[in-house]
Structure P
Amino acid sequence: MFRLTKRSVEALEIQEKDYIEWDSEVPGFGVRIYPSGKKTYMVQYRSGRRTRRYTIGSHGILTSDQARAEAKRLLGDVVRGDDPSGKRKKQQQAPTVAALCERFMNDYAAVHCKPSTNRSYEMCIRRNIKPALGPMQINDVTRSDVAALHLKMSATAPYQANRVLALISKLFNMAEDWGLRDEGTNPARRIKKNREEEKKRYLSDAEQIRLGQALNDCLEDGSETVFVVAAIMLLILTGCRRNEITTLKWDYVQFNHLDLPDSKTGRRRIPLPREAYEILMSLPRREGNPYVILGITHDGCLTDLERPWRRIRERAELNDVRLHDLRHTYASVAIQNGIDPFTLKEIMGHKNLQTTLRYAHLADDAVQRAAGSVSNRLASTLAKRDSPGPRKLYVV
């Protein structure tokens, strides 16, 4: 053993088999000489009960002093519990983002997410994530890579860019949980999302009248089926989500409630008003078909309510109203009629109260009236006096 220097390393003989010369100054630091004449610096250390070797770099690209300094740093990391060789091997064997997407869909989404959510995930992965990041190894993806994808999408589809960013964040959180990437290194962190304007559309009383007239006209002239009209009426009268009505089965219908075994927020018990129950009872049934809102197939449900709705809303001159706005209308009418947010949360099946509180501003008129009543009473009391005679209050 001798101190590895530029001169001593270059003087080492080339043999038929590769061999290692160790440095006399830094234990574990050496140079490997190959039959081809290539010489590479390396360190050898123990990790647990295993002996590990880590290649630092080639002689000529690195000087012996540079390699020695790097060897000291690596060996210091080993003392602190690190494993440079194992870490490099893990990084080299890390799966690609495309493989991570496949595992995410099979092992996580298929178990924990709704079919509609899975369809949304699959679309984002197929159209956006795989083309941009798919071939990259998980550990090679940086924040700048994700930010570039988000910025590119934001130019044409800012809302969708936010959805893709959220899914990438979820993917790499799972990668950390599965030990495929170091914890706290999610590349989607601290990337600012695009601002989204909340869509607020509620039917006024006049618009509700026009919609009701359009639905009646559709039934009279037969332009829409009784199931389409019933579905839209049930959306208005119950505040349900579209799929909760179109996939409703007779087994879920009780006299005063709908008992859904599964919904967006899990099992739901939805109050069923008398008017909605009467609509349900008036619908014809098809033998062997369990669904309430029948479709075109013998045993299926209505799968396309959007196209009939577009025809109906045009007839009612409500061209900017979406089907989901009927649910918003239900919530707005509930708030304006004094239903407290906690009760409305249960009726609507919201997962958290914050979602319900989006409708709280609709009660502004009621709050204003209440505040006016309180102030009038206080003002009357303040104007009274024990002794007779007029009294004036002045505000300075």
Structure Q
Amino acid sequence: MANSKDSVSQKNTARLTWLDGLKGLACFGVFTHHFFLANFPSSYYGAEMPSLLPGGVDTLFSYKPYGVFLNGNFWVCLFLLISAYLPACQIMRTPDDKLRSRAGTMILKRYPRLMLPTFSVAVINFILLHILNALHMNYINKPLDYSVGGLLMHGLVLMWTKADGTLIGPFWTLHYFLLVPLFAMLLAIPARRENRFMPCIYAGLLIAFFEYDILFDYYMAGVLGVLLADLTCHDRFAFLTGRFPALRRKMPLLLLSLLLLLTGLWLGGYPSYVEPEGLYRHFMVLDSRNNGVSVLLHIAGAFLLLCAMHLWKAASLPDLLSAGPFQFLGAISFPIYMIHMPWIEYLGYYLMDRFRDLTGSAAHAAIPVYLILLILVLLSAWLFHRTIEKWCERICKQIHI
């Protein structure tokens, strides 16, 4: 029995390893999206904004499938799906006698564990904005339009209850990172048992969230996160390979994994803003809200990507996401998410202007500026992780949350 438990523990650890690497890639994608959005806005807004790259490449990214690599909403959906999947797995694997304690602790600690580091970044950003405005740095595109009271209200309350990017732009997603995993934890409780009605519940919730209000679309990530936890914790993939013996071999698993991966990335390339073209047009029959359709497809694409990675692991194929560089990105993924935008706003614009003057084109200026910002973001995220984030974790432990 001990050996069996050890093997299960090792299996779960391996899954967490590649998931950490995937979280790192997701945050890297969000940073790249915001860099292009700031300097090449046609990569998001399409023909509404002038193209600054040769051949209109930046405009093509706004609606072509390969735009997935710059599609920040898709990477947010992937990060959100992972954030729902992991606690759902913990709930499902918790013994009955420890469920109440474990679920209560997970729910209570969610807010302070997210709030403390993000509020620290908001305070640093507030101080930095004061300094830059006092020095009359006219290249700053974000004025300081809130007081200390506003900092407290937005940082402690408002951005956790609604889409509020007042303090820092990407922070509009934080209330989803708080509430969607909490919803997933609650939904995972009835899903712990083998229940033939759960597929109906999943389908009903997906339809309800999509139809009710566009702001609730992201809660579909919570439903699919629990569904994925249901598939993995109850070993549904093993059932699939049992029904289709050919899937026990590496080559069929590899092909199926690649098919799901490419399909997921293709769905993730659905445009977030501009009117879709080509095969993407067929998805517009789902709803008149282009943004609503994009969230649905991006979450579905993220779900297929995670399924593809599970099948990849089941085939014992090389675990590239567990390599050192991806693990490093995964360890600092949340700090990257929190601090990358101030670097782009406060230094990126300045560097782009200077390098554009030196090179004569935005395309040539973008390469060194992107690399400089990437290095600075990684270093500051690592430093934040080693200091403030660790300090926040110790506070949570000391107050017994």
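Rule-based calculations on the coordinates, nothing more; no lab input. As the structure is a prediction and not an experimental result, all values here were calculated from the model. Cβ atoms are built from the backbone, for glycine too; each structure is taken alone.
Once relative contact order in percent (Cα under 8 Å, 6 or more apart) is computed for every structure in P, Q, the highest value turns out to be that of Q.
When FRET efficiency 1/(1 + (r/R0)^6) of positions 165 and 333 (r between Cβ atoms, R0 = 25 Å, to 0.05) is calculated for each of structures P, Q, structure Q comes out greatest.
Assuming -14000 is helix-only ellipticity at 222 nm (-39500 (n - 2.57) for each DSSP H run of 4 or more, over all residues; to 500) as calculated from a single structure, say which of P, Q it is. Derived from the structure labelled P.
Starting from the value 19.6: which structure in P, Q was mean count of other Cβ atoms within 10 Å over residues 117-124 calculated from? The structure behind it is Q.
When Cα Rg over 2.2 N^0.38 Å is computed across structures P, Q, the figure 1.02 traces back to Q.
For FRET efficiency 1/(1 + (r/R0)^6) of positions 133 and 349 (r between Cβ atoms, R0 = 35 Å, to 0.05), which structure out of P, Q has the highest calculated value? Going through P, Q one by one, FRET efficiency 1/(1 + (r/R0)^6) of positions 133 and 349 (r between Cβ atoms, R0 = 35 Å, to 0.05) peaks for structure Q. Structures P, Q were shown, and distance in nm of label points 7 Å out along Cα→Cβ at positions 85 and 173 at 1.5 was computed from Q.
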